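J.: These are the structures, in structure tokens.
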Structure I
Amino acid sequence: MNSRHRKTLDLVFAEPAPADLRWADIEGLFRALDADVSEGAGSRVRVALGGVRAVFHRPHPSPETKRSAVRAVRDFLDAAGVRPVREQG
């Protein structure tokens, strides 16, 4: 996972959830985590990671993901055991 993916992961877990996170960055994060990402009908994207499955809707026409969808991605990643590494200090 590169620094861009780590930044996206941090943003997904940020409070409040960002309203300007690009879906392409989230999908890139899924792929960097070695998730199984496949196209569904229409704008649906199926994702499987760590035994957890979810279906998300790719936003359109705007590339930004709504806060509620970012929270759904956060819940999915949390259920799959993926969390950002927090610096201690």
Structure II
Amino acid sequence: MELVVRMSGAVEIVLEKLVERGYFKTKSEALRAGVLELGREYHLFEDPEVEKALVVKKIRQLEQQEKEGNAKFTKLDDVIKEAGLRRNDFE
């Protein structure tokens, strides 16, 4: 996702100081860290919908990498067999 954000006042000053003092390399990095911290504060990472969305996003990313030839996958059944596990351990 790309996003354009305009900031002024205290938010702008704090953001600039975070980068100037070396806490973050860029303003974008500082903003990402802030959003993640808000997610932790409001327990969003414990929300099943958020977890599901993260899994779906990762699967789509991996599928795209596979289409582009940048990833090679092993079937789950092959991994289970090789590890000596049982299929019902994953259901």
Structure III
Amino acid sequence: MQLTDIKIRKANGEGKLKAYVTITFDDCFVIHNVKIIEGKDGLFIAMPSRKSKTGDYKDVAHPINVEFRTKMQSSILEKYDDGNFQDDD
């Protein structure tokens, strides 16, 4: 599975949330609202999630192996570092 498009929108404000990302796979499947977050050890991605009845947050979609997650995160953060952002619609 290949990442065929990455669109990044900067988040407003000064908090830990830096940007929202839309990623497309194989030109046929898209995931919206991946987040780029500033952690104590640097930037990382957080997959879209929703709050459960118990108050916990559960990922709606996520990679199932470390290798693909690493590839996805590297590709997203490289584009973020390049400063190639999409304007808000």
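Bear in mind these aren't lab numbers, they're just calculated from the coordinates by the rules spelled out. All values reported here derive from a predicted model rather than from experimental measurement.
J.: Which structure, out of I, II, III, was Cα extents along the principal axes in Å, for residues 22-69 alone calculated from, if the result is 38, 29, 9?
T.: This value belongs to structure II.
J.: Identify the structure, out of I, II, III, from whose coordinates helix-only ellipticity at 222 nm (-39500 (n - 2.57) for each DSSP H run of 4 or more, over all residues; to 500) was calculated to give -6500.
T.: III
J.: A further question on this structure: Suppose Kirkwood radius over Cα pairs in Å works out to 13.2; of I, II, III, which structure was it derived from?
T.: I
J.: If relative contact order in percent (Cα under 8 Å, 6 or more apart) computes to 24, which of I, II, III did it come from?
T.: Label of the originating structure: III.
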